[in-house]
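Q: Below you'll find a set of structures to go through.
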Structure 1
């Protein structure tokens, strides 16, 4: 089934990546503006078992990996432009660079949560729900990207 000339799973991916981009920019910029984490109801004491002393690196990571990267993937999935510098990845996956970016975003979400839980644990309540939700979002993005209709849509044409 298609909507706006695109398979429905592509639109679901775009929607999920748009939500992630919004959250990534919002959370990332908030951490950059307040590296103490207080705005998020956190403090730097939870970073005692990590190699960082404040939330500035987390803010940068969120803005780049959860804000900018999904925004680029949305553009790429919608327009499917050829970016020659991405041809090395396109030849390897036989998919458009935006498809590859979507899979990478899913992997980043999963790996980030694994590293976060191993370094600071999984606090009860909302933080644990957010960790589970973000890891699940990573799994969903990868699963949707692997669907035959999505792979056909994202197949390179050159």
Structure 2
């Protein structure tokens, strides 16, 4: 039964990460430019941002819950070694940085546009870049984990 829970958690983790990072790509490269080019009313952009923020909040919740489960599951299932722990620590630090940048954006969104900090415009790009790095670190973790499984046979 535990293997079913593991698979559900892996799928949830990947879907949440893919939704957030994929959504960020679409938002930055398609939706934002389309809103600017069409000169959409400010309330349309605000509504899109609000809905995307809600989606991101759900993704963060799923990522934290599934990530904590997967982390403890992997760390207690086999001897993973120092390399795994170092890459995992980097992945967690990168994810926490993304979460903090998301919190910053949410806080700044409540301010008037002329009162927002300089990081306001760059934070979404940083989140996307960190998300890509997090995906790469996750793929590295899978490789390290699978090689530790075959080494243990």
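Rule-based calculations on the coordinates, nothing more; no lab input. All figures in this text were calculated on a predicted structure; none of them were measured in a lab. Cβ atoms are built from the backbone, for glycine too; each structure is taken alone.
Q: For which of the structures 1, 2 does the calculation of mean count of other Cβ atoms within 10 Å over residues 22-29 return 14.8? Please report the intermediate quantities before stating the final value.
A: Details: 1: 17.9; 2: 14.8.
Corresponding structure: 2.
Q: A further question on this structure: Hey, distance in nm of label points 7 Å out along Cα→Cβ at positions 46 and 94 derived from one of 1, 2 reads 3.6; which structure? Don't jump to the answer; show the numbers that get you there.
A: Details: 1: 4.3; 2: 3.6.
Working through the options, I get structure 2.
Q: Going by Rg/Rh (Cα atoms, Kirkwood Rh), which of structures 1, 2 comes out largest? Spell out each step's value before the answer.
A: Values: 1: 1.03; 2: 1.06.
By Rg/Rh (Cα atoms, Kirkwood Rh), the leading structure of 1, 2 is 2.
Q: Looking just at mean count of other Cβ atoms within 10 Å over residues 70-77, which of the labels 1, 2 belongs to the structure with the highest value? Before the final figure, lay out the partial values.
A: Details: 1: 21.0; 2: 13.5.
For this comparison of mean count of other Cβ atoms within 10 Å over residues 70-77, the top structure is 1.
Q: With helix-only ellipticity at 222 nm (-39500 (n - 2.57) for each DSSP H run of 4 or more, over all residues; to 500) derived from the coordinates and found to be -30000, which of 1, 2 does the value describe?
A: Details: 1: -21000; 2: -30000.
Going label by label, the one that fits is 2.
Q: Identify the structure, out of 1, 2, from whose coordinates relative contact order in percent (Cα under 8 Å, 6 or more apart) was calculated to give 32. Provide the component values of the computation, followed by the final result.
A: Working: 1: 26; 2: 32.
So the calculation was done on 2.
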